[in-house]
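Enquirer: What follows is a group of structures, each given as structure tokens.
None of the figures in this text is laboratory data; all of them are computed from the coordinates on show. Everything quoted here is computed from the prediction, not taken from an experiment. Cβ atoms are built from the backbone, for glycine too; each structure is taken alone.
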Structure P
Amino acid sequence: MTPPLPRTVRAVDTAQLLDLAQEAAMHSFSQRLPVDWLRENLAADATHYLFPTLVQRLTHRPEMPFQWRCQQLLTVSTGEQIWGLLDVLPGTFDKIPETLDTASKKDVVLRIERAVTVREWMERMAADSGSQ
């Protein structure tokens, strides 16, 4: 039986996020950004946020455990916050300390809802660099 999806937000630093992305890549999870892309584009000293939103099962790979599909709020090198997705193993997510109060969690969820997607940000960056 699948445990209930946690209704919380967890904060991670850039090194922790890179570790999570590496784990997702190692398992070939479907929602993840390339570790090299993250290393190149994330603000090195930033805090990023994960908000589990659904249970993901890889029905074509029954040997794989389920994952929490998390919305992530990433702070990139330009200082902007952008929205993406990351599949995380529940045991890995549970090891991330609970550090945010209720008001902070609500604020993060609101910022996720207003943030541009990774794709939109990348397209804008490409257009900006092409016009220079």
Structure Q
Amino acid sequence: MIRVAPEVVGVRIGELAGATGTSARALRHYERAGLLSSERAPNGYRVYAAGAVLRVRNIRLLLDAGLTLEDVRTFLPCLDGDMATAPPSEAGLRVARERLAVLDARIAAQTEVRDRLAAALRATTDGHGPETG
């Protein structure tokens, strides 16, 4: 940890990236999205509060569950707590249900395309045309 000002102790971007298994590029992206904040040390380096480790882990938890960065904004008041074991909020459940519906629609559309392609390949290889490979 480095000292930014007498009252602020934090971690640099590389340390935060290492502690969370996230790239520095992703951390800067979360910052641009308003999900994470940093201060600048006198040398210009980004410095994050020690609590940023938990916040980034929670952001990753939500993203890994299939939510988007925009969806994660709904959880801003909760990002600094233990989201893995906390009971879900109504707003959180609503966002998750909406994202699930979007994913289900995309999967259905992709399954349709896959089925049409598979049918076209079967027609081609079932004596209706030359086999390609």
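Enquirer: One of P, Q was used to calculate relative contact order in percent (Cα under 8 Å, 6 or more apart), giving 25; which?
Expert: P
Enquirer: Also, quick follow-up: Supply the structure label, taken from P, Q, corresponding to distance in nm of label points 7 Å out along Cα→Cβ at positions 43 and 59 with the calculated value 4.1.
Expert: Checking each candidate, the match is P.
Enquirer: Identify the structure, out of P, Q, from whose coordinates semi-axes √(5λ) of the Cα gyration tensor in Å was calculated to give 45, 20, 10.
Expert: For semi-axes √(5λ) of the Cα gyration tensor in Å, the value 45, 20, 10 is produced by structure Q.
Enquirer: When distance in nm of label points 7 Å out along Cα→Cβ at positions 19 and 83 is compared over structures P, Q, which one is greatest?
Expert: Once distance in nm of label points 7 Å out along Cα→Cβ at positions 19 and 83 is worked out for each structure, P has the highest.
Enquirer: Out of P, Q, which has the highest value for FRET efficiency 1/(1 + (r/R0)^6) of positions 27 and 123 (r between Cβ atoms, R0 = 35 Å, to 0.05)?
Expert: Top value of FRET efficiency 1/(1 + (r/R0)^6) of positions 27 and 123 (r between Cβ atoms, R0 = 35 Å, to 0.05) goes to structure P.
Enquirer: Upon calculation of distance in nm of label points 7 Å out along Cα→Cβ at positions 35 and 115 from the atomic coordinates, which of the structures P, Q produces 2.1?
Expert: Attributed to the structure labelled P.
Enquirer: Taking helix-only ellipticity at 222 nm (-39500 (n - 2.57) for each DSSP H run of 4 or more, over all residues; to 500) from the coordinates of each of P, Q, which one would give -16500?
Expert: Computing helix-only ellipticity at 222 nm (-39500 (n - 2.57) for each DSSP H run of 4 or more, over all residues; to 500) on every structure in P, Q gives -16500 only for Q.
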